[in-house]
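Below you'll find the structures, each written out as structure tokens.
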Structure P
Amino acid sequence: MHAVLRERLAAAGLTLPEVVPPIAAYVPAVQIGNLIYSSGQLPMVNGALAMTGKVGAGVTPEQAKEMAQVCALNALAAIGTLCNLDDIAQIVKVTGFVASAAGFTGQSTVINGASELFGALFGDGGKHARSAVGVAELPLGAAVEVEVIVALR
């Protein structure tokens, strides 16, 4: 299950995490036809939030970019509850939210952490539409949140 993707992750020095349990009234992902929508994923590692704070005040853009990659891995884990990840044909849309300090405008660079990961894992199938949005606060004080829509073969 997910053999090809696991090999690509291993080549990048990464592993697919366990699915993060929902922290409120939602499910990790929903499938409609050949599209799967992940819920927003926080940078949870081993059941704990990896980093809190606002980007531009306590959290550097580089740290936040790493957290966006963690969020993207968590989104893949959530999507993998509904399909074999090797059946992903296209990353359709990535929406990233960045808890931003006043004056921070580098949200797009932060969310590149997710976008670049998808490009590395899926090649042309990793090219996607995207939104990168600065927000005042995120759940649990997270610095970044990412949601993903994928299309299956």
Structure Q
Amino acid sequence: MNTLENTIGRLCKAILPIDEEIFFGNQKSSVAICTLSSISLLKEISKSSLMEKIVLVGRLLSENKGIDSLVRYVITNNAIKTIILCGKDVTGHKAGHSLLTLYKNGIDDDGRIIGSHSPDPALTVTKNEVVKFCNKVKILDMTGETNLEKINQAVDSIS
């Protein structure tokens, strides 16, 4: 399955190249924003004054490698305390749903996100890393929200 998954991943990169992954803002902030599959929202935020209020903005496209990367990054970055999850969830992969389900339920002994409806919610992070992640951050679920002003208001309410 990994060979097929890697081949499909390379094919997707060739057909739909997405260079933007993370944009860094105010390193004194504790708020991060995840725009899920909304790349236009990611770009809009990265060019706005909102970057002065947040530590970073990034996207999340997959329910496995993407969440693995996010969990590892957050537990090694002392600044991040809150993640605002916004934008459109990834059709099919449901990465946002899987992240919220991970936050609520954790992973089973095989590394699968308990209760996820995604096609392949298998992670390589350990249960210990998941616990650290869940204890370290709060997730504000604004899935579906693409209005920059509403996201800005949410950031202001946290800060």
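Every read-out reported here was derived from the displayed coordinates using simple, explicitly stated rules and does not represent laboratory data. Treat the numbers as computed from the prediction; the structure is a model and nothing was measured.
Which structure, out of P, Q, was helix-only ellipticity at 222 nm (-39500 (n - 2.57) for each DSSP H run of 4 or more, over all residues; to 500) derived from, given a value of -12500? Corresponding structure: Q.
Comparing relative contact order in percent (Cα under 8 Å, 6 or more apart) across structures P, Q, the highest figure is found for P. Among candidates P, Q, the computation of percent of Cα pairs over 18 Å apart, for residues 72-143 alone that gave 38 used structure Q.
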